[in-house]
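Peer 1: Some structures are shown below for you to check.
Derivation of every value follows stated rules applied to the coordinates shown; laboratory data play no part. Computed from a prediction, not measured in an experiment: that's the story for all the values here. Cβ atoms are built from the backbone, for glycine too; each structure is taken alone.
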Structure P
Amino acid sequence: MKPLRAAIVAVCDFDVNPMGGEVSLLRNLLSGSTGDPSTEYSLIGLSFNGEETGCWQEKVISGSNYNWLPVASISQNLSRFVPLRLRMALGLRKHSKQISERNFDIVYFHSAELFSPLRCLNVPLVYHVHGNPYYTVRMSRFPLLRTRPFTLFYDTVIESALKGSDRIIWAACRSKDEYFDLVPHLKPTLEDKIDIVHSSFDAMLDLIQEETLDSRFKYIITVGRLSRIKHIDFILEVFASIQKIRTDIRMLVCGSGEEEDALKEKANILGCGKSVTFFGNVDKHRLASYLNQSRVFLFASESEALSLVVLESLHMGTPVVSTSVGDVPLVIENEYVGSIVEGWDEKEFVQKAIHYLDAGEEELKTIRSACGKAASRYTPERMASEINKVLHSTYDASHKVQDADNK
């Protein structure tokens, strides 16, 4: 039997850029699909290292080779001024011939803006929604995109992608429900074609070589894009409050983004700047080491599906104190795994974090074991299997319709 020829279309390079949950999810999908001959993936995205665009080439990811088509090239300076999704959509239109010539069986895409240039391919489309798309531009780093005329226009873009796709994968039940609370008229039309597939931790996240931190201190960590929606400023406020109670703690911030300079200034204003280390983007081995040596992970995002960094923290044995966002409460199943805080309640965040900072050696062993067990339900192989099942069933359903029409 021939494999299903699927094109994954996403606003990233499938490697590291731009840093965030989408590129990590896709790498986990590819690693989880290794050894499964039923699906043959090709990759369509953006180049961040000057590769020739509009030309199919080979890309190696985690030791496996994939056909790769960059449709636009992005410099780091350009990415600060031009929305990546816009560049991607324009690139898809420009290079539509190179895509259509491949005669894909199905296209699996990850941003609503990409639906319009993809629908001309006349193949089944599966749209993967990563969170609540209602907030995508309302939390944009570009002020113009947050204006009411543009947000209303973007709402129609999302609606078109949802209605026009043959199938929808949603990364979290709660994100889906929150979206339909905002646009209830769409729910009757869409709910029968939605599948929930939770994300996975990164199987490459292993302690290859530990980068030892100063053992005199206990560490609090947060990981993610340094953007408004992640509320890293609130986490710094929580840390500053904890440091007033105890001086044996340090804060680790892994990730980069448009808010980085402002957050460093915020830490200095709070008086904790010398106790906070901003590492920027770190590789998986360093991240594993930092997570493993931290006592607690703080997460205060405003809009998420099921955060990969939460799963990665648990995979490394570190409990999570988080806002009640997306499907994170499904993973935080007991107090050994972490704590859920309703809203941005600084006092409660402080109390919960101190609980894990104060844990003794025996309790730490129990905590690490419970965290690992909770994460073990979210493997890349499990996620890949569920996504592949949706792609195959969507393709089969579309061919049944075609056969019926031909008769």
Structure Q
Amino acid sequence: MRKRILLAVAAVFAATACASGGASGGSAGSPVLLAAMGPNSGPEYNPGPQSTQNQYQALADAWNALGGINGHPIKLEFHDTQSSAQTAVTIAQKVRRSGAKAFFSCCFAAESQAANTPLENSGPVTFNAASPLPTPANSYVFDAAAPASTGYTVIQKFLGLKQWKRVALITDTTPGEDAARDAISAGQGTYGYQLVTSQIFDVSATSVATQVAQVAQSQPDAIVLFSTGPQVATVFSALRAANLANVPVVLADGELNRAILAKFADSFPAEVYAPAAYYLVAPADVTGDNKAVLDHFLKAQGFADGQNDNVASYLVDDFGVVVHALRALGPDASNEKIRDYIQNLKGYQGIGGTYNFSPADHRGTGGEGWGVVRIEGGTLAMKPVTNPGVTALAG
């Protein structure tokens, strides 16, 4: 589903005066070390303000501005995976030796899975930003983000609410897309739509005219385009050429990423929709510290007021859960105490909705708060078109 996120030192330390109450520990004002990794070089690197390093640093800065960990500033130590799983293993070993209280692993499954192995049974608590990965019961591996299946379920429900009977499905050859095809196909009877064609294209293809010709021939009421990456622009061009630009298109949740969409925002079909996280479909419900952190995160990425996407849903609540646990336990808490606290945490309210963890459920959410937004071409403005949970159309 998904891919890719400074206050001055004086300001950080000044903010500690605003610290909230809770368990204490450590020498006064001593930093609390948190570690993160992601691609800062190599083919997976996303340079600029939306780099993984900048995104995690923005979260540390945002929480420091809210008092850090009971008066202790967060010190973030970032490690470059170099887009390599082997490098990720070395990083995990360094993090374990460093004494970091938590480790944030982003954003590609191969690197995160490699790093999980040496940390799974001993810690520190590790939060992945790669939703397909397992989070074994009683392990130190967590992921406070909706499961990959959320996007499929949201699309099924939305097709039913819109009463689109004839649906064309377009997916790509990326490993794992078969799950999307199976899920959307399986929803036909329950949600009242029929797949009139299912087309697959290679992500490296410069033309998808053959596949789109089959879509045009099927005369769909709507098109589900489940593909994540810049290759979606190639499909949009083919839809225009085939006189299908007025047929509604539903994208994958992972495609709701401004860094991707901005590259072809001026070539959108007339109606474009996508599954969207709770904070996008119920923005008025995101308040207090959650709103302050989200606003800081978006501003650090270079977003103007009102600009947003799904990326925050993969990262922000992971960080927030760790801060919540350390404020409750104190900065000297052991790996085991932090894990036990989080895996028994109930009713935690994040930007992604309400989380209820358990020893057997290290995700804490099934994506129940997700909905659908309509994305305007050009501006990429987003408007909620369903309620959270996709049980009713908005308005």
Structure R
Amino acid sequence: MNLAENIPVWMNQDFFDKVIRFIEKDQAAKVTKFDVNPGSKAGENFASAIFRSSITYKSKYSKDAKTISVIIKVKPVLGPEMAAYSEIIEKSKFFETEMAFYGKILPDIQSLMLSAGDKDVLSPKLLYQSNEPSPVIVMEDVCVDDFTVINYPPTDFEVSRKIIQRLAKIHAGTFYLISENKLDPTAFSQSIFEIPSTAEMIYGNTLEHFASILNDWKGYEKYAEKFKPLRKTYLSKVLKTYKPNRSEFGYNVINHADFHIRNLLFKKTKDGSIEDFLFIDFQLCNYATPAIDLIYAMYHVLSEENRQTRRDEFIVSYYKQFVESLKAFGYMKSPPSLTDLHIELLKNGILEVLLCVCNTSIYYYDFSTVKHEDFLVEDGVKNFMKKLFETPAFKAMLQKELPRFLYNGFI
């Protein structure tokens, strides 16, 4: 399903004139040419239709016409044949979450960073957003500056370190703004786990098949006995992770909450090394334990080898930056301790189990070979899951992680 197949009828001359006049602060600016094309592939975005547009215009500030490229994110309006999916999008308020984060919180954090002498840029620049005639976000298209997605966590630990340090600045910014009563976090309270059908499809069914497959792995039968009951209890457990800690039992930040490698854009040098990166897609932001983003990062920003050998260093790099940023922003109280952070990671280990078992297969299995008809035959899903979990590199990774899950009390 590609939500960007149909261009909204309101995305016309009047709309683009309005956008350009807002950007240029010139009510006489006029668009002379525009085009609109799908900006993402089918299945890449959960709650947005994304378009890429080139806009040529004239304004009083320039003698010659200018052309800019923008990304337009639209809250999709779906037909009656997709009523169930449309209801999920409407109830979730994920698009409104992204508008709130892009429109207010990111600029406030960026201002805090600049005031502290930090010139790191967090995300593509927001150019325009409105609820009329439909919820829409317009951002600069950084792909014209050679930013692009990558499909796997970087093998260079220093790149992963820089990513988690920049994330720590966002966490510190939200923590500081909330402590100063400059930000109300209550709107950021949803998660993908609150959509039962989606949770079951991605996590529940996968856990059930994995428990069965563990019985076939010699020496791992004891783990099967742990995963069988987890199939029934995982949802109630992980929903607690996405609820804010009470002050006496932990601390909270606003998480990106979908912090995987394809929600970053990277710019590379001529030799292929990563020069810069930006965060995108803030539709799932959630106010709760910082463990959410850190656990995501350990499986989607750290390579497997670096996670196995430098996990603690990664956590400390995040923590040091978090504290440093809090101080730079003017936070006067004692910050949460490194012990506090480790407690958050331990008590929310259920999320680590779910991400490891149910999400990381994308780095080990070629899903482009999967056909819809494969699931229509008898035992089609069972056979696919068997093939998936028997993928040698994926199986080896899981077998390394399972003992730690057991000994830390995650399962």
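Peer 1: Here distance in nm of label points 7 Å out along Cα→Cβ at positions 103 and 175 was calculated and came to 2.8; which of the structures P, Q, R was it taken from? Walk me through the intermediate numbers first.
Peer 2: On the way: P: 3.5; Q: 2.2; R: 2.8.
For distance in nm of label points 7 Å out along Cα→Cβ at positions 103 and 175, the value 2.8 is produced by structure R.
Peer 1: With FRET efficiency 1/(1 + (r/R0)^6) of positions 47 and 367 (r between Cβ atoms, R0 = 25 Å, to 0.05) derived from the coordinates and found to be 0.25, which of P, Q, R does the value describe? Don't skip to the end; give the middle numbers.
Peer 2: On the way: P: 0.05; Q: 0.25; R: 0.75.
Only one of P, Q, R returns 0.25 for FRET efficiency 1/(1 + (r/R0)^6) of positions 47 and 367 (r between Cβ atoms, R0 = 25 Å, to 0.05), namely Q.
Peer 1: To which of P, Q, R does the computed value 21.6 (Kirkwood radius over Cα pairs in Å) belong? The partial results should precede the final answer.
Peer 2: Values: P: 22.2; Q: 21.6; R: 23.0.
So the calculation was done on Q.
Peer 1: On distance in nm of label points 7 Å out along Cα→Cβ at positions 151 and 215, which of the structures labelled P, Q, R is highest? Please list the in-between numbers first.
Peer 2: On the way: P: 5.2; Q: 1.6; R: 3.5.
Largest one: structure P.
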